[in-house]
Structure P
Amino acid sequence: MNTRAEILASTLETGAGALAALASSLTPTEWEMPMPRDGRKVGVIVHHVASVYPLEIELAQKLAAGGALTEVTWDVVHEMNAGHAREYDGVTREEAVALLERNATAAAKAIRAMSDAELDKVAPNSLYGGAPLTCQFMLEDHAVRHSFHHLARIRAALRR
């Protein structure tokens, strides 16, 4: 087993588990609360984290294979997030938590399958102005960090 990949996968699972636990404890009012400065509902954000794990892993795997990311920009990400918010405005807690658990498990499995050489692979990344970055950086800054990022913002908004 690859120790670095295991640490990344376990960290992703920890964050997803913490987000799922918080989501499961929310009142209906908290679930529907719009996030400050963001506007998306708390429940939509939980579903968002769950729904993008496959894409985040796919992008990391492309980098791991030596492929450059050329079409993914922050404008594309923002457009995707806005479309997701419209489509899943009424998502239920049960749907979102189930998707979060399922996709986090699959993401962790995919990360565990990566070698150190794949994690170290460097390729241009259009999310960062074409800077050559590692697959591991992509995982850390996106799939692994994502649940922690939104968990902290949700807790701050709820003052929990």
Structure Q
Amino acid sequence: MNPMLIYSVPGKAKVYSAVGDKYVILATGEQTGGAYTLADAFVPPGGGPPPHYHTREEESFYVVEGEITFTVDGKTIVGTPGTFVQIPRNTPHAFKNNSNKMGRMLVMCMPAGFEKFMAEFATEIPSLDAPGVPVTPAEIEKILRVAPEYGIVMLMPE
């Protein structure tokens, strides 16, 4: 596949609501020749996914705004603007916004495929300004059912 110009302008990218957070998909595997997926994540106070790990990709985070607390293989990292965290595949992790302000970060998964997981399990919303979808038991059931198809192992408390 020949390299292609990739660009995203406000209001044109797909936006998903997932476990209370919002993800703007900036670059897809189709655009990057399968190399990576890039998303702009908006994590409200109390937001963040349950503990999990990826068997197919490394996941990297760059905190742009706010404060995000990462738990990576039992280690806690409090991320403020400028913090970068790269998590190797098969490494248990989670992140949470423990502050009272919106957090924002860039999320890159290498190789690509994460955007397909989002498209299957999350709820597409019309824009970043649209309200996110509150977490429901049905959404948790869906993520638990769909995640294994994408090599994502959810680590729900017993």
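Each reported figure results from applying straightforward, stated rules to the coordinates on display, with no laboratory input. Model, not experiment: these values are computed from the prediction. Cβ atoms are built from the backbone, for glycine too; each structure is taken alone.
Computing distance in nm of label points 7 Å out along Cα→Cβ at positions 52 and 100 gives 3.0 for which of P, Q?
Of the structures listed, the value fits Q.
For distance in nm of label points 7 Å out along Cα→Cβ at positions 36 and 116, the calculated result is 2.0, so let me know which of P, Q that is.
Q
Please compute Rg/Rh (Cα atoms, Kirkwood Rh), for residues 44-83 alone for structures P, Q and give me the label with the greatest value.
P
When distance in nm of label points 7 Å out along Cα→Cβ at positions 92 and 124 is computed for each of P, Q, which one produces 4.7?
P
Which of P, Q yields 39 for relative contact order in percent (Cα under 8 Å, 6 or more apart), as computed?
Here the read-out was taken from P.
Just checking, which of P, Q has the largest value of volume of the Cα convex hull per residue in Å³?
By volume of the Cα convex hull per residue in Å³, the leading structure of P, Q is Q.
Could you figure out which one of P, Q the value -22000 for helix-only ellipticity at 222 nm (-39500 (n - 2.57) for each DSSP H run of 4 or more, over all residues; to 500) was computed from?
Comparing all candidates, it corresponds to P.
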